[in-house]
Structures are given as structure tokens and as C-alpha cells.
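K.L.:
Each in C-alpha cells, the structures are laid out below.
Laboratory data are not the source of any read-out in this text; all were calculated from the coordinates shown. Given the structure is predicted, the values throughout are model-derived calculations rather than measurements. Cβ atoms are built from the backbone, for glycine too; each structure is taken alone.
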Structure 1
């Protein structure tokens, strides 16, 4: 059960990111997110690191989106508090999802403590 729970924020982060890409018409982004979800089933250290990097890049995409949407809101004189709270939460969950790969559970599943040093 503990294994399943640790995946919930990771999958949620990718689903929301996929919806974001779909909203903006980026089929490449949607396909990439779908591939990353499938990659969660590959129990190798490189798959975990690739997913982790993708989550950090996803958080950067959300930061850029937050900045862009705030610029539009400011230009029209509209409030942006709700926007900042929602996207700030999405950014935080995405970053926490990336950090979950540092937990003992995911390190054991993906054999991250056995990564060869070169």
C-alpha cells in the first residue's frame, strides 16, 4: 500500500502537466507525458532519474506559465491571487513529486542506491 501512495503525487503531476500541454495544443508534450507515465513501470535507476528530471522541468514550465499569466493579469488590471495560489500549489506538488525519488521506498524500487559511479 505504501508503494501505491508514493506514486499518487507523481502521477497527478504528470496528468495535470499533460492537461496543460493538451490545453495549449502540444500533442508532443502530451505524448511525452504519457511516455513518462509508462516509464514509471521500468524499475531501473535511469528511468527514475529521467522521470525526476522531467518533473523538475515540468515545475519550470509551471513557473513560466505562472509568470506569463501574471503578466496578462497585470496588463488587464485583474487580480491574480487565486491564480498564484493554484499554480503555486501545482509547482509545489510537482517539485515534491521529484523529491519523492529520494525516499527509501522509491530508491529501493528503482535500485537508486546501486547507481554505478563513473
Structure 2
């Protein structure tokens, strides 16, 4: 009976699931607001002016969702905030790197205006 009880409690959710959901929503929201870091790097010369603005907008929108989820689900609040903060920091770092690397490369982008 013990293995069945463990499976049942896992299906009900926990901090790991809350962490993954929280991290996933950050990635989804930022992806909706921005192109990929790879595209950002390739076209940094043309996009640098607006790139980080939209990353910050995505991080801000994510923070609202994470705050609401943490308020609603007090039991998993720490995992929700940890997942959101971790994903937000990782994505912010990825876009900072993409912007910096793209501006330093001097290679032509894939977009023409």
C-alpha cells in the first residue's frame, strides 16, 4: 500500500510541481513578448534599442502572475516564488548575453530594413 500512497500524494502536487509551473509561466510569458535569445543575438545591431525593454516587460508580466499565484497558493508560495525568480533570472541573463554578444560580434544580422 505504501507505493500507492506515495503516487497519490505526488499526483496531488507539491513544491516541485509548483516550482516547475512557476518557472514555466515565466518562460512562456517572456517568449510571448520577445524573440529567442539566438535571434536576439543574431540581430542585436538592429534590435538592441528595444530588445531589453521587451525582456523587462516580460519579466514584469511574469512577476505579476507569480505574485498572484503565490498569494492564492500559500502552501506552495516559496516554491512558486523560487521557480519564478530562478526562471526570470536565467532568461534575463540569457537575453543580456545575447544582446552583448550580438553587439560585439560585428556580424551582419538576418534582417534588413
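K.L.:
Comparing relative contact order in percent (Cα under 8 Å, 6 or more apart) across 1, 2, which structure shows the greatest value?
P.N.:
Going through 1, 2 one by one, relative contact order in percent (Cα under 8 Å, 6 or more apart) peaks for structure 2.
K.L.:
Given 18.6 as the derived value for mean count of other Cβ atoms within 10 Å over residues 16-23, which of the supplied structures 1, 2 does it correspond to?
P.N.:
2
K.L.:
Now for a separate question. Given that Rg and Dmax of the Cα atoms in Å, derived from a single structure, equals 18.2, 66, which label among 1, 2 identifies that structure?
P.N.:
2
K.L.:
In terms of Rg/Rh (Cα atoms, Kirkwood Rh), for residues 24-79 alone, which of structures 1, 2 is highest?
P.N.:
Largest calculated value belongs to 1.
K.L.:
Continuing with this model, one more query. Comparing mean count of other Cβ atoms within 10 Å over residues 40-47 across structures 1, 2, which is largest?
P.N.:
Structure 2 comes out on top.
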